[in-house]
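Take a look at these structures.
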Structure P
Amino acid sequence: MSETNTKKVKSSDLELKDKLVALNRVTKVTKGGRTFTFAAIVVVGNENGVVGHGLGKAKEVQEAIAKGIDDAKKNLVKVPVLKGTIPHSQEGKYSGAQVLLKPAAHGTGVIAGGAMRAVLESVGVTDVLAKSKGSSNPHNVVKATIAALTSMRDANDVARQRGVKLSKVFNG
């Protein structure tokens, strides 16, 4: 594919729910002693096909989370969700993290680990099989999951790109 189908979304008209994926305490040793700061990875979504991730750093936990939420609202993307699952199997990769997402039958639930689960629940997927391969670093797993979700295409997108009717996509 020559064009990426990343669809940016404005956060002003959406009701977003946030989830804290990871909170990391960072220590810096200075001549006055140790300085503690916090780094928070946050995922926001409207549970209806829109998701974003952000990183916030501050000296207080609540401030770091608030900064992470603000950052996540700046990079929201639209993802196709069909009947509570994803349209097709997809792999995503970011740095050392690799993720595999597969659609699942209704009632299966979200079979996924911590960082992936937060992203998938925020986007509104209720039934999916997911596997995280490679790095378990939450930063990279979140970014790999969002990369996999944004590269998904639903049947309408495929029909539009091929220049054919929707029924022709399934019948060949």
Structure Q
Amino acid sequence: MDVEYAPLASLTLDGRGSYGIAAPAVERSDALFTYLRITDINDDGTLNVLGLKSVDDENASKYILKKNDIVFARTGASTGRNYFYDGSDGTLVFAGFLIKFSIDPNKVNPKYIKYYCMSDAYKGWVHSHTTGSTRGNINAKTFGEMIVPILPRVQQDGIVEILSCLDEKIRNNSMINDNLAA
């Protein structure tokens, strides 16, 4: 198996990570953008739709996630928790304690990065790079330097196809369970 290694930042559209907007959350409103905060990201990388808030800031539109963006929690007990945006969760503005990387689909299958960031190897990397004695954190530069194993594209696509099918099955089963519980 041919494996190459590349820093995360080199797999992005702009070569860097960027911090989200520093604005307070407000009550959810259809007239405002939905605000993606660390607490809105489940440990499995899915969106926690319970308790979503909005953001009311004139600069909010500058922080809207685009397809193939991945955001990472940069501080606290959830350092390293991440969410991959594929557009299916509606328009989201990412908060200041998140760091966004826009994955370039010409360099790597973006969902391959999503799945890598769910792996034990990734979790080990986060554990070894978290700094701070009382409240751990990882900054954008360090996330950007994270080395990602890059398989040939056909293998990336195969991994993504299999894991996406499993994700869909889990999502469907969760919806069935939610309906049965209601």
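For which of P, Q does distance in nm of label points 7 Å out along Cα→Cβ at positions 141 and 157, calculated from the coordinates, equal 2.4?
P
Assign the value 0.3, calculated as distance in nm of label points 7 Å out along Cα→Cβ at positions 37 and 53, to the correct structure from P, Q.
Numbers: P: 2.1; Q: 0.3.
Of the structures listed, the value fits Q.
Assuming 10.5, 33 is Rg and Dmax of the Cα atoms in Å, for residues 85-124 alone as calculated from a single structure, say which of P, Q it is.
P
When you work out relative contact order in percent (Cα under 8 Å, 6 or more apart) for each of the structures P, Q, which one comes out largest?
Working: P: 20; Q: 29.
Max of relative contact order in percent (Cα under 8 Å, 6 or more apart): Q.
Suppose you compute distance in nm of label points 7 Å out along Cα→Cβ at positions 29 and 101 for every structure in P, Q: which one lands on 3.5?
Of the options listed, only Q reproduces it.
Values quoted throughout were computed directly from the atomic coordinates according to the rules given, and no laboratory measurement underlies them. Note that this is a predicted model, so its numbers are computed, not measured. Cβ atoms are built from the backbone, for glycine too; each structure is taken alone.
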